[in-house]
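**Q** These notes open a run of structures that come right after.
Each value in this text was obtained by applying a stated rule to the coordinates, not by laboratory testing. Every value quoted in this text rests on a predicted model; they were computed, and no experiment measured them. Cβ atoms are built from the backbone, for glycine too; each structure is taken alone.
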Structure 1
Amino acid sequence: MRKFLVLLDDSRECLNAMRFAAMRAAHTGGAVVILSVIPAADIQHGFGVADVMRAEAHERIEAHFEVFAKWMRSRPKVEPELVIREGDPADELIAQLADDPEIGIVVLGLNPDKAGPNPVLNRLLREASNLPCPITIVPGDISKERLEAIT
């Protein structure tokens, strides 16, 4: 089964990447893997604080994931899989590709405001020739109707 890998973050463009991946998976008999990465800097170490911070991060991610998962289950009828990793988002995305050979496409949202560089996308583009699958870039300001038409 071909899986679509989407990076879950707090960005607005993440929503369109999720929609695109779910609709493509539904139309092609695929699946969706949602990767969320806890940056190492967000986990302070020492005296049990790291464990508490890690647990809080997991709870926040799982709640955020559940919003997308509920929509995926009801509308395009896709059951997403959540993967949570710790470290640099680009490193962990590449590691997830190595760990799951069924991932066939990475789907990333593109910020429509051009507010700054996207470090994950920049890293993937630099290493595109070494990736085991293609990258799909979804414009952050594309309409739901247009997404439905192209998926």
Structure 2
Amino acid sequence: MRKFLVVMDDSPEFLNALRFAAIRAKKTGTGVEILGIIAPEEFQHWIGVGETMRAEARERIEEHFKVFSKWMIDKEGVEPELVIREGEKAEQVIAQLQEDKDVAILILGAGTTGSGPGPLVNQLVAKSSGDMPVPITIVPGSMSKEAIIAVS
């Protein structure tokens, strides 16, 4: 089954990207894959402490996924799948796109801070867009729920 890939983080723009992906998936009969990434700096400590921090980061991602998954199932009838990777965000997004041939579109949320669209959008669009294996859809972080529904 073809699917959309959304990168999960704690930003408000992630929620817009997720909403867009869920609505489009329902309308087009595709799936949604949510990618949680554990950054390397989260566990660069002593081995025992680093392993504990890695496990806590994985648990935090899984807990967030449960909340978003329940919302997607309840509101849109779409059951997402979770993938967790470790490493630098942009590299892991590209690696996931290259490994999972069912992903048809990468959906990112653009930041609203006025300092640009956000580091991940900058890295993937400005530096790697010509080499991306799939198209990228960027959902503005300031876009209202109603506007997202209208364009989805």
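**Q** Could you tell me which structure in 1, 2 was used to calculate Rg and Dmax of the Cα atoms in Å as 15.3, 50?
**A** 2
**Q** Let me ask something else. Starting from the value 3.8: which structure in 1, 2 was distance in nm of label points 7 Å out along Cα→Cβ at positions 77 and 125 calculated from?
**A** On the way: 1: 3.8; 2: 3.3.
Structure 1 accounts for this read-out.
**Q** Supply the structure label, taken from 1, 2, corresponding to distance in nm of label points 7 Å out along Cα→Cβ at positions 109 and 141 with the calculated value 1.5.
**A** Numbers: 1: 1.5; 2: 0.9.
Answer by label: 1.
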